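These are the structures, in structure tokens.
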Structure I
Amino acid sequence: MTINIANPMQAYPPYHWLENGEIKGLVPDIIEAAAKLVGEDVEINYVPVPWLRMFSLAENGDIDAIFPVSFNQERARYLSFVPESIVMERMNLVSSSAFDINFSGDLTALANYKVAGIVGYYYGEAYTNANLETLALANEEQQVEMLLAGQAPLALMDANILPYYVNKLGGEREHRIKVLEPHLYEAPLHLAFAKNGRYPALVERFNSALAKLKSTPDYQNILQTYLSQE
């Protein structure tokens, strides 16, 4: 059985990235380890696509599954989420040293600042309800570029990916980047099958496989390989 799984083209290390045409990272390693526990010969075929295209393929049933995605009710219209998460993602506000910003956890105190976000990303109920002015950027590279250049006071992102993009852009230049605490939003990332796709019935089997994987040292070994804080 070959399962076609769409994943975002944009590099999101340490979670996933493309290297010489092959997908690498924490998330594919976990999915492939779980696939071995599903109970039959399962082959994963990754299909790198733009972020928003990934969701339209799933909604139309043109792909079997997508990753890595957080749950919300809109996506649940056309996706069957594997309940057992792949990994937890934690979102922080990140600031540029061009701006002297302190954060206590009160989003209303940031009403005068623009926040660089990503088109199509969900940042949690609290951020949505705060109605802050959000710059809709295409990807994380643009977020970090604007922070380093002092063109955006804040961005909302997973701090685990910062080192990759800072290094890619030549290191900290005009301004430094600071991760603000407390974190704003924490959510599980899931594998989700298209309801109109070929294999929505695989949700339960992958759920059992992921639960079993998490009970073994293999899961922690994968986390330790990619996440220094684990």
Structure II
Amino acid sequence: MPAVEIAVQDAHGAAVAAEGGADRVELCTALLVGGLTPSIALAEAAVGTGIGVHALVRPRAGGFVYTASEVSVMVRDIEALVDVGVAGVVIGALRADRTLDRHAIRALVRAAEGREVTVHRCVDVLDDPASVVAELADLGVARVLTSGGAPRAVDGTGTLAAMVERSAGRVEVMAGGGVRIEDIPALLAAGVGSIHLSARTSVADAGPAGPGGGPATYEVTDAGLVAAAVAAARA
């Protein structure tokens, strides 16, 4: 049965995902810039909802080529996240020559202490995402989140199918990237093991907004979208 993973930005979103039947959540902040590492208090609160929490570990927006000091911070973040009970972490690191940063990924996998490690859509920056699947397995990665190198996962189904074939069951391929409910059947037909989407909607802030306070809306996890995604994946 394909799994459904919901990207959430708060503990309430994790609870909504759990109530809607999702299998796990990817917890992060700042989804508008692709997601950043959540605070330890936020991770602990999300774990308390009872759903499996996989925390994104990404120290800044921008690309995925990290300095040694940034990798060190990521290692320490993972160690702290493991201490509060996350089920897994979501990581990724590249070199300037557009290859995997194997040294960094090994360090991050080691810091996870046996928790599931997902490599995120940094692979979609590569010329051939399917070419790194075996390498990820050798590095101890359990899962790869990918759109098949396309802007939206539904447009990358050919590459997704190739990644599934090359994985030979050693790494789970999870389709993510602009996923809509109506895309899910085509993504599952490519053979992926999981579907990843944010299932979020914008709501109006109850208080005043203005200079220094940001926009008058913010994003929340939508219970209806979660339920629809789960139903589509189970159909």
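State the single structure among I, II that was used to calculate distance in nm of label points 7 Å out along Cα→Cβ at positions 110 and 190, giving 3.4.
Working through the options, I get structure II.
Can you say which of I, II returns 165 when volume of the Cα convex hull per residue in Å³, for residues 38-101 alone is computed?
It must be structure I, since only it matches.
Given a value of 21.6 for mean count of other Cβ atoms within 10 Å over residues 14-21, point me to the structure among I, II it was derived from.
Among I, II, the structure yielding 21.6 for mean count of other Cβ atoms within 10 Å over residues 14-21 is II.
Matching task: 24 is the computed value of percent of Cα pairs over 29 Å apart. Pick the structure from I, II. Each step should come with its number before you reach the end.
Working: I: 30; II: 24.
For percent of Cα pairs over 29 Å apart, the value 24 is produced by structure II.
Compare FRET efficiency 1/(1 + (r/R0)^6) of positions 126 and 174 (r between Cβ atoms, R0 = 25 Å, to 0.05) across structures I, II and report the one with the greatest value.
If we compare FRET efficiency 1/(1 + (r/R0)^6) of positions 126 and 174 (r between Cβ atoms, R0 = 25 Å, to 0.05) over I, II, the biggest value is for II.
Of the structures I, II, report the one carrying the highest value of relative contact order in percent (Cα under 8 Å, 6 or more apart).
Answer by largest value of relative contact order in percent (Cα under 8 Å, 6 or more apart): I.
Bear in mind that the values in this text are calculations on the coordinates, not laboratory data. Treat the numbers as computed from the prediction; the structure is a model and nothing was measured. Cβ atoms are built from the backbone, for glycine too; each structure is taken alone.
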